[in-house]
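Structures follow.
Derivation of every value follows stated rules applied to the coordinates shown; laboratory data play no part. Small disclaimer: the values here were computed from a predicted structure and weren't measured. Cβ atoms are built from the backbone, for glycine too; each structure is taken alone.
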Structure I
Amino acid sequence: MRVYIVRHGSTEWNLTGKWQGSSDVPLSAIGIRDATLTANFLADKVESIEAIYSSDLSRAAETAEIIGERFGKPPIKMKELRECRMDLWSGLKIEEILEKYGKEFQEWRTNPDAEIPDTESLNQVQKRAVRAFKTITSSLSDESNIIIVSHALWIRLLLCRVLNIPIQQHRKFNLWNCSVTILDYDSRFGWVVDTLNYYFHLEVDTKKAIENR
């Protein structure tokens, strides 16, 4: 059983450094290009896909639809795959967040159970991610391949659970836009990370790929 987890393509907010959270921001032209490159990469790598699941936010859904066209599989959209809700500072750059909401942001970043107005805690997002992942994978056969298109924090918090590491360590993972992370199911160990943040399909010039994350 193998799960290909794709971070959505980039948006104008990604390119300008604005935090998005659950704000519904569409793909940029670069995001559309990278989603197409990711679709081509996956189509070359994977013989068959049982299903494609996606966050219902535009940037993820559009990425999944581009991938789905290559496999003839319309994505199944799930609200549970959304990015963390962070309405308090959505649309702001990090320096603006620190200036206006520095205390709240520090509490949210360091306390997994932080209670911030209009904002999900890290624990809440991780529980939602794990619940959705279990729902998606519970009926898969040993030979199944699926694709999940979601968001950076959602993916990082799921990986923390898979690797059984503290939730505050999620920043130890880099996840570029349209990167591919692969999880395999092992009957001895459960879910294991096969590949993390693979993005070399995006550009020949890997430095440019990183700049466009």
Structure II
Amino acid sequence: MGVKKVSIVLLACLLVGGTATYAATKSKTVQATVSSFKYALNGVNWNPKTTTAPVVINGQTYIPVSLAKEATKTNISIDAKSGKMNFGEKLAETPIDKEKISYGYGNYAALSKDTKYTQATEVPYKEVIVGKNLAQITFYPDNKYQTMVLDLKAFDGSAKVSVIDEDTKEELKALFLNIDSPVEELDFSVVGRKSIVVKFEADNYSKGTNVTIFPSSYYK
């Protein structure tokens, strides 16, 4: 445990990325103790991924946002323009195409204007994402959101859809799409996730199954 001086502003909030964010017009210097805590999560000893340590200021413990996010699985973000800190899901839905999307190598996945796919729902779309068997599409929530929701449908066969964290290779969710099923919704947490891989695997390789991701998909 060490002691260091930090310049802070009154009305302290959570630490963000190792520095403190506050709302005040006047600043002063205080002493903050950097603490080495051991952690338990739901009663079980826990080693977080984040390495930023909590600090104690005037007897009050302040923990890094990254630690709070990892422990509670709750997204915490800050709007620098408005000065607002947001916890959990955002009020407005953000369409998936507002963030970066990578379609991988080859011709396994791409945007399509084929009416077979674009007019498959009550509300037609100008274009949709279509992935063939073994397609891997990467989305980049970049730690900004709580939840990701995908609207999906299989054509010409059934398929398994797997959602994988690109960094940890952890499978976050999986769904089997039947060819006769209507559009299905797949939702999962993206708290602390930089990039997500969505992988398609046809139930019968010879049928040439295609899976469509509709523009109604979003982050929140």
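Computing helix-only ellipticity at 222 nm (-39500 (n - 2.57) for each DSSP H run of 4 or more, over all residues; to 500) across structures I, II gives -1000 for structure II.
Looking at volume of the Cα convex hull per residue in Å³ over structures I, II, structure II comes out largest. Computing relative contact order in percent (Cα under 8 Å, 6 or more apart) gives 30 for which of I, II? Matching structure: I. Looking across I, II, the calculation of distance in nm of label points 7 Å out along Cα→Cβ at positions 72 and 104 that yields 4.9 traces back to I.
Distance in nm of label points 7 Å out along Cα→Cβ at positions 128 and 176 was computed and gave 2.8; which structure, I, II, did it come from?
Working: I: 2.8; II: 2.2.
The structure behind it is I.
Can you tell which of I, II yields 12.0 when mean count of other Cβ atoms within 10 Å over residues 120-127 is derived from it?
Working: I: 19.1; II: 12.0.
The value was obtained from structure II.
Upon calculation of distance in nm of label points 7 Å out along Cα→Cβ at positions 32 and 200 from the atomic coordinates, which of the structures I, II produces 4.8? That value comes from structure II. With respect to mean count of other Cβ atoms within 10 Å over residues 160-167, the largest value across structures I, II is given by II.
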